[in-house]
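The following blocks contain the structures, represented as structure tokens.
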Structure 1
Amino acid sequence: MHDGFPFSVLDVRKKAAITLGTPEESYDLLMFLGAHGRYICREIRRKVDNELAAVGEILDPFAFPHIVEGWMRCCHRGPLMPCAMAQANPTRLDGPPRVVALGFQLNQGQFIGPIDFFDDVAFDRARQQANEIADMLHRHGPFEPHRLPLEEMEYTTMPQIMGRLADRLTAV
């Protein structure tokens with residue numbers, strides 16, 4: 001851990017990536033990863049040998065249902081729910097947003113697996129919390145914080161509405 005890890009961070013809007021090393025660039029990394037609507041962690045490697053650093057701890061952040069964009073046809077926020085593949089059916093108002101994790105092992109040139117990492121009682125609490133958060137957000141109706149701000153929505157009827165009502169706007 002002391003040697004650090006290079007994090008490859010993807011800008012999903014520009015389709016560009018930047019690599020930041022920890023621990024020395026930890027605060028810069030947090031700035032990017034804190035803007036989860038635009039930046040995501042693409043991969044993490046070990047500095048000592050440049051090997052991928054996908055270890056058991058990589059699943060731990062999913063024990064908390066982080067609120068993400070992507071519910072309700074990408075126009076709402078919802079809790080990210082870790083699900084087994086058999087439960088990854090977003091049926092309730094197209095959500096809540098689901099994530100699955102499948103693991104494989106390479107053994108003498110053969111893939112073994114997959115193992116369904118979230119098919120585990122260890123994530124039951126996160127699923128329960130995600131359902132409670134989903135209920136709370138959905139009760140806000142078609143308003144923020146459940147709905148995304150207009151400039152972040154993939155589709156909206158706002159331009160048509162503004163066009164129809166433009167002559168009624170007056171300066172104040």
Structure 2
Amino acid sequence: MFLQPFLAGGVSIALSKPNRGVRPLCCGDPLRRLVAKCFCLAGKGDISNMFQGKNFGVGCPGGVEAVAHSLRDVLHKHRKSNLALLKIGFRNAFNLLNREAFALAAAKMFPALERWTWWCYSQAPLLVYDHSREFYSESGVQQGDPLGPLYFCCGLQSLIDQIADLRPVYQ
């Protein structure tokens with residue numbers, strides 16, 4: 001665990017945004033990224049099977065494009081109707097996800113990831129900025145983690161299941 005804050009952390013930079021804000025970026029440790037990519041490759045089939053038909057952002061090649069094209073077609077088909085479209089956006093979503101929630105969900109869905117996930121996220125990873133300032137990544141899925149999109153989807157799956165239980169009508 002001595003190495004965890006360092007290997008699970010990364011080097012951060014801050015880019016200026018057009019509105020004078022700052023967009024922090026982080027590049028995770030190369031060893032951590034390599035291990036995470038190995039998990040992604042080894043679990044590709046399980047990931048696709050777990051989210052098939054429920055999620056189009058992970059484990060579904062071309063999924064986001066399929067959603068965008070389907071949405072365009074539905075909007076065109078119903079452009080003169082009284083139907084409404086609800087689009088839910090999450091501001092800074094990856095950073096706001098509860099770490100314990102996504103770690104528990106990922107461990108339940110993908111038991112082989114449990115020890116790695118807890119190792120990476122049980123303590124706040126160290127981030128170094130400007131080669132001189134240190135701070136800790138204390139919430140959400142860490143930027144630069146190749147498993148980040150998977151963790152995010154695992155964390156949201158209970159919300160998706162709750163929405164599905166309401167039996168929404170899709171046109």
- prompt: Any idea which of 1, 2 comes out highest on distance in nm of label points 7 Å out along Cα→Cβ at positions 68 and 132?
  reply: 2
- prompt: The value -14000 for helix-only ellipticity at 222 nm (-39500 (n - 2.57) for each DSSP H run of 4 or more, over all residues; to 500) was derived from one model only; which of 1, 2 is it?
  reply: 2
query: The value 19.1 for mean count of other Cβ atoms within 10 Å over residues 116-123 was derived from one model only; which of 1, 2 is it?
result: 2
Structure (1, 2) behind the derived value 16 of relative contact order in percent (Cα under 8 Å, 6 or more apart): 1
Identity of the structure behind 1.1 (criterion: distance in nm of label points 7 Å out along Cα→Cβ at positions 12 and 92, calculated), options 1, 2: 2
- prompt: P(r) over Cα pairs in 10 Å bins from 0, in percent computed as 9, 32, 32, 20, 7, 1, 0: which structure among 1, 2?
  reply: 2
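No value in this document is a laboratory result; all are computed from the given coordinates. Keep in mind it's a predicted model, so treat the numbers as computed, not measured. Cβ atoms are built from the backbone, for glycine too; each structure is taken alone.
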